[in-house]
Structure I
Amino acid sequence: MSNIEIESNYQPSSFRKLAIGAWRSPVDPKVYTKIKCDITHLKPLLDNSKEDISLVHFFAKAMGIIYKQYPNLNTALIGNKCYQRKDVTAFIHTHIRNKNHYDLTGITVKDTDKKSLIDISNEITNEVTAIRQGKNEAMNQTNRILNCFPSWSYQFLVRLFDFLMNRLNLNLSWLGLPKDPFGSYGISAIGSLGFEEAFVPLFPLSRLNMIMGVGKPFKEWTFENEKPKEHLMVNLCFTLDHRYLDGAHVAKPLRLLKKIIKNPDLYNIRF
């Protein structure tokens, strides 16, 4: 008699195969923190923008500025040694709807510290469109490789890729796989799923040291001069890798983030 009553198994998505292969029992170095920000003044800027600019684009740019100003954040763990990255690159989570299920993937945007919001928006739109239309060859090749392996080999496959990419730092683009597919930091639009806050796990193969979950904006009321005033707020939820970062590493960068949100013009962020 079975301990757990089950029915037929189902075909997992590509990301589910990677997740099964990557995670083991919870023994990890994650640290969590959250800041709540007033974005009332940003809403009209976003609404009136000539391009399709969202909070994800804004925070991808803001974090690019921060990673550039604080290079000790922009590191990569190769083997057991930390190295400085040459470029500032954002990894943007993307949900893709297939015939029978959703799949989770992502695209990278290089030099987010230098690019405008419009450039970031256009690049994300073009890359996501290519994935949804099946025109991203590196993504297609990744899926083809995953489909060649049975479920019992997922752990071996992920460990193999982790060894080649993150310990030996080998460029596997000759296999048709993407080069540096996860970048410096991650941005996940958890608000698009209706969540006001959620802490996104760090995918082990990515070696990201930080990922930000951008929540769904919500309203709060305060009393100013004995009159109620409505504010639009957003939760920014951070998951950090303690192997790279301590609290002291992120205290000043998060203070800078609040300054950028309060006055983006001072940091040349144009809508």
Structure II
Amino acid sequence: MNILLVDGNEKEASDRYKRLGMETQYEVYEKVLKKNSKSDINITTIHPAIHEEYLPLGVNLDDFEAIAWTGSLLNIYDQTKPIIKQIELAKELFKRKNKIFGSCWGLQVLVTAAGGKVRNNPNGLEAILARNIKLSDDGINHEMYKNKQKSFNAFCWHYDEAETLPKDSLILASNEKSKFQSISFNFNQSTIWAVQYHPEFNPKWMAGLIEQRKEILLENNIYEKLSDLEKEKKIFENHSTSEFINNSLYNDVLNEKIHSLELTNWLNLNN
């Protein structure tokens, strides 16, 4: 299967991760897709927020059966050129028979391109753990959540959320912070699965993100004090030997197989 991976970030955002010795968001995504697929996949990663001509020479959008869309530091309502280019790309992809998966920013681009609306979340920043995400009846019966618990926690980082959804969207999961934690809809010839959280992220990477954004986390009261932040960072750094692996708060995210199950189910759908 040929997969097009759309990196939503501008160059500076990716460079920031690299300066801290972290993988970029698209590198994390590439690895989890390869790890979770039961069949051979070929991934082509493009960077429409960086390059004017972002498709490699000799490649066109008809070459792919599946599309995955990463997160981003962009806010879609700013409508800058890197944002508009991604919305237009999504509209082009909808014209083809694709299965599409969007994470966080990916959800926001796909919703916007299909006629929905995204806003700054009035409930504020949701970061590190999206807690108590609950499946709806549609979610319980959806292929995305095959073998997933009806209530779970997930890695996340977002200021924005969908406000209105494309026509005939299914709301698959919600929590107190956001009504639309995951959705699915069909548009033109494409089938779209999208989540507001990040099933592609892993504990080690999240520990690096906590370190990178320490001040923001404390300013937004994601942690009451620095010692709480450092404690959780340590849990993620030592996830493979952590005493918290069977803890109800952390089991869903420390077990990478469980945490990335949505992507596994998407990858292996109709393969």
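Structural remarks
- Structures I, II were shown, and Cα Rg over 2.2 N^0.38 Å at 1.08 was computed from I.
- Identity of the structure behind 140 (criterion: volume of the Cα convex hull per residue in Å³, for residues 122-193 alone, calculated), options I, II: I
- In this comparison of I, II, the computed figure 19.1 for mean count of other Cβ atoms within 10 Å over residues 90-97 is attributed to I.
- Looking across I, II, the calculation of distance in nm of label points 7 Å out along Cα→Cβ at positions 58 and 250 that yields 2.1 traces back to I.
- Top of I, II by distance in nm of label points 7 Å out along Cα→Cβ at positions 170 and 186, largest first: I
- For relative contact order in percent (Cα under 8 Å, 6 or more apart) computed as 19, the structure of I, II it came from: II
- Mean count of other Cβ atoms within 10 Å over residues 146-153 from the coordinates reads 15.8; which among I, II: II
A short reminder: the numbers here are calculations on the coordinates, not readings from a lab. Remember, predicted model here, so these are calculated numbers, not experimental data. Cβ atoms are built from the backbone, for glycine too; each structure is taken alone.
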